[in-house]
Structure 1
Amino acid sequence: MIARDEVLHVARLARLALSDEEIEPMARELSAVLDHIAKIGELDLDEVAPTSHVVEVTGALRPDEPRPCLPREVALAQAPATSDDGFLVPSPQA
């Protein structure tokens with residue numbers, strides 16, 4: 001099982017405030033995750049093609065075809081504020 005200090009370090013990186021009661025269960029859960037990753041690392045996956053989904057996804061996106069853009073006047077007419085020929089945005093807070 002991973003050490004208390006490692007759990008606190010990961011929690012700090014994730015900006016999680018863990019109570020003393022949460023540290024031990026979190027250590028067990030993180031250890032279980034790392035054990036699963038270690039098992040996957042033992043597999044011979046040289047002949048397995050990389051995938052982004054476990055099932056084949058077809059037709060999820062329409063073909064990317066160029067189309068005329070929205071006329072500037074129409075876009076600016078829908079904006080809450082404009083300046084010259086563009087959108088007016090608030091300046092960042094200092």
Structure 2
Amino acid sequence: MRKVLLYVLGGLAGIAGLIYVTDYLSVVVGVPARERFATIRVEQLYAVPNRWNEVDWSRGDAVMERCVNSLLPHFGSRPCWYVRRDTMHVNKL
């Protein structure tokens with residue numbers, strides 16, 4: 001039973017590693033042909049706690065965020081599909 005579990009976990013780790021390496025190489029090599037990076041406008045929202053244990057919300061200036069066109073994050077950038085879905089960034093102070 002333990003041996004089967006080790007094979008399954010090893011197989012899952014191998015598949016996850018293969019997916020990550022394939023995604024990374026698709027960004028580096030550029031296959032399929034597409035823009036590697038994009039820039040998306042992201043709104044800033046600040047959550048500031050006050051002395052009555054409540055939260056004051058304040059809207060900040062929008063920023064342009066660089067994202068990578070891939071399934072997973074690479075080069076310190078979030079994937080564009082995730083940034084497009086989450087265009088409001090909440091900063092907790």
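Work out the source of 2.3 here, i.e. which of 1, 2 gives that when distance in nm of label points 7 Å out along Cα→Cβ at positions 24 and 40 is computed. It would help to have the intermediate numbers written out before the result.
Values: 1: 3.0; 2: 2.3.
This figure was derived from 2.
Out of 1, 2, which structure matches 14, 29, 22, 19, 13, 3 when P(r) over Cα pairs in 10 Å bins from 0, in percent is calculated?
Structure of origin is 2.
Once relative contact order in percent (Cα under 8 Å, 6 or more apart) is calculated for every structure in 1, 2, which label goes with the largest value? The partial results should precede the final answer.
Working: 1: 17; 2: 28.
Between 1, 2, the highest calculated value is found for 2.
If you work out distance in nm of label points 7 Å out along Cα→Cβ at positions 32 and 48 for 1, 2, which one comes out largest?
By distance in nm of label points 7 Å out along Cα→Cβ at positions 32 and 48, the leading structure of 1, 2 is 2.
Readers should treat all values here as calculations from the given coordinates under stated rules, not as data from a laboratory. Keep in mind it's a predicted model, so treat the numbers as computed, not measured. Cβ atoms are built from the backbone, for glycine too; each structure is taken alone.
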